[in-house]
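Before anything else, here is the set of structures, which you'll find just below.
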Structure I
Amino acid sequence: MDLITPLAPMIELGRQNDGSTDSSAFARDVAQGLGQKQKTLPSRYFYDGTGSRLFQKIMELPEYYLTRSEIEVFEQNKYEMARQFSGGGFFHLIDLGAGDALKTKILLKELSSQQSNFDYVPVDISGEAMKQLSESLQQELPQVAVEAVVGEYFQALEWLQENKSGRKVLLFLGSNIGNFETEESIDFLQSIRSYLKPGDRLLMGVDLRKNPDTILKAYDDAAGVTAAFNLNLLHRINRELDADFNVDQFCHHAIYNPLEGVMRSFIISKVAQDVHIRKANVRVHFDAWEAIHTENSYKYSLPQVAELGQKCGFAAETVFYDSRQGFADILFSVR
């Protein structure tokens, strides 16, 4: 009779399996965003089940270089990364926004081959993603100790501070730091720093500035997958908040500003129309060609990243590049 290895433990910190908070928080955020003079919708709500599947397709698109570039960074530098992480003895490898951990698995395999002393703590708002990741790691790397955490980043870091007292190596990959406005990125990294202590480290992925055409195509692909990903947010609002968006009367639009180094994504109303969002108890009017801002993706130069880290209590130690030097994962120590 075959023995069945139990799944790794999973800590749930108040999130639903689809990555949403309770519907009242979703309704409040949507009503607040669409009630502003410049309408907005929070990008964290992109990732319901359909949104997560569409994002997996985006990562496979020929135009979307970011995932391939960061995979290359890990493939080319995994030995040195593992060596630097392991130098201080046992550590907790904490993966913020782990998703399917496609890139992190490269590092986990190398850490295992070097017989490093660590455990792996993936963190994500999607309980379903963490369940699938735990199952895949059980199959691929049964020797790695895994404890998945479902929740917001700072919920998870607070839990980790109380329950994982050892040295920490924090991963914040995928150029997710670029989704914050400049002041927000400082606040975020300062908050991260407050949960760490000397000896801890942060490995942060950053998409570097490059040809504006290359960047624009990555966020506005020819097949329209990114457009479907953005517009799915309206479908989600219809389904979960009992709204009546006519999604066919909206379109996706993306622009890149090379002066600021920022890619901005919008959903645009094609016609003048009114939408009733019943569970948010609001009616929203859209003028023809009025925009809803959904997401930023800032691109950085290396000096900008080093300065950002320094402002937040980190010191840049090592820069790991892809072959084109268009993407970097920067290892910071805690100052």
Structure II
Amino acid sequence: MNTSVKILIIRFSSIGDIVLTTPVIRCLKNQIEGDVELHYITKKVYLPLLAENPYLDKIYSIEKSTNEVIEELKAEKYDYIIDLHKNMRARRVKRKLKALSFTFDKLNIRKWLLVNFKWNKMPELHIVDRYLAAAKAFDIKYDGEGLDYFLPKNINSQIELPNKVKNGYTALVLGANHATKQIPENKLKSIIEKSTENFVLIGGKDDAALGERLELIAPDRVWNTAGEMSLHQSAYIIQQANSVITPDTGMMHIAAAFQKRVISLWGNTVPEFGMYPLLKKGNENQSTIFEVKDLSCRPCSKIGFNKCPKGHFNCMMLIDESEVIKKI
């Protein structure tokens, strides 16, 4: 393709999903011949994920409705739209802008079959490959460079590591959007107690009390940052870590973007959905996945629940934390 084009990429949420779109941004910018101007629309709360991305020329963000920016988007006169969300908001944008659009296939029927009947009809593809397939008209190929996460230049001046973790640490991610994705407190406690490693605890405000309890287990080598850090600051802590222990959550993908040793614990979701850690080609052995295979109830949801529908939470409770520690 040898022309000048202006493209709008759509993905409104959430942390992990947006980070997973970054190879599409990079490959479009680097591989389309001629001039390409890339714009992106997302929710304002997720703007920091993209604000420092050098491959994007402009970012639009919304609080609630696409009506907030639709007139500005119309004025851009896009040549193409790449829809990596495929929801009502995205359809509304495409309908209003009337540009030629290409849409990501969510494979919701196949996911439904896997969740409800345990029939795995999912393709053996990472979701990044499926995102890139939405842009196949531009003849771009995955470059093997993994995910991108760009931090502000001054981020290191915003955080001072306490002495107890200055000689190196493992980042331990506490939170997830749904309880059935979270690592149970007793598992987190056991990981800290059975290991001599330094830990920095990462989470949101909802995880602060949990972080305080865990820090008390070994206050000389555990630093709780839950509820105290911005998204970029938490990402910086992950970037500086020796390794990262995490559930299936956005921080897992940020860790992969930084080519960290990613130790992921999987609850109600499964890697077969295609959203496992994606590292650069050659770094794949940096990722270790812990999951309880052959549970008749797993996966019980493609997203998650506030509590285990069966009451036992065996998908997490049966993971051997002693084996997890060996991978640190």
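Each value in this text was obtained by applying a stated rule to the coordinates, not by laboratory testing. Just so it is clear, the structure is predicted and the values come from calculations on it, not from any experiment. Cβ atoms are built from the backbone, for glycine too; each structure is taken alone.
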Compute distance in nm of label points 7 Å out along Cα→Cβ at positions 55 and 87 for each of I, II and report the one that scores greatest. I
Of structures I, II, which gives 22 when relative contact order in percent (Cα under 8 Å, 6 or more apart) is computed from the coordinates? I
Given that helix-only ellipticity at 222 nm (-39500 (n - 2.57) for each DSSP H run of 4 or more, over all residues; to 500), derived from a single structure, equals -8000, which label among I, II identifies that structure? II
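Taking distance in nm of label points 7 Å out along Cα→Cβ at positions 151 and 263 as the quantity of interest, name the structure among I, II where it is greatest.
Values: I: 3.2; II: 2.1.
Comparing I, II, the top value of distance in nm of label points 7 Å out along Cα→Cβ at positions 151 and 263 belongs to I.
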Once FRET efficiency 1/(1 + (r/R0)^6) of positions 199 and 223 (r between Cβ atoms, R0 = 30 Å, to 0.05) is calculated for all of I, II, which comes out largest? II
Work out which structure the value 17.2 belongs to, where mean count of other Cβ atoms within 10 Å over residues 79-86 was derived from one of I, II. I
Value 1.40 of Cα Rg over 2.2 N^0.38 Å, for residues 47-166 alone was derived from the coordinates of, among I, II, structure II
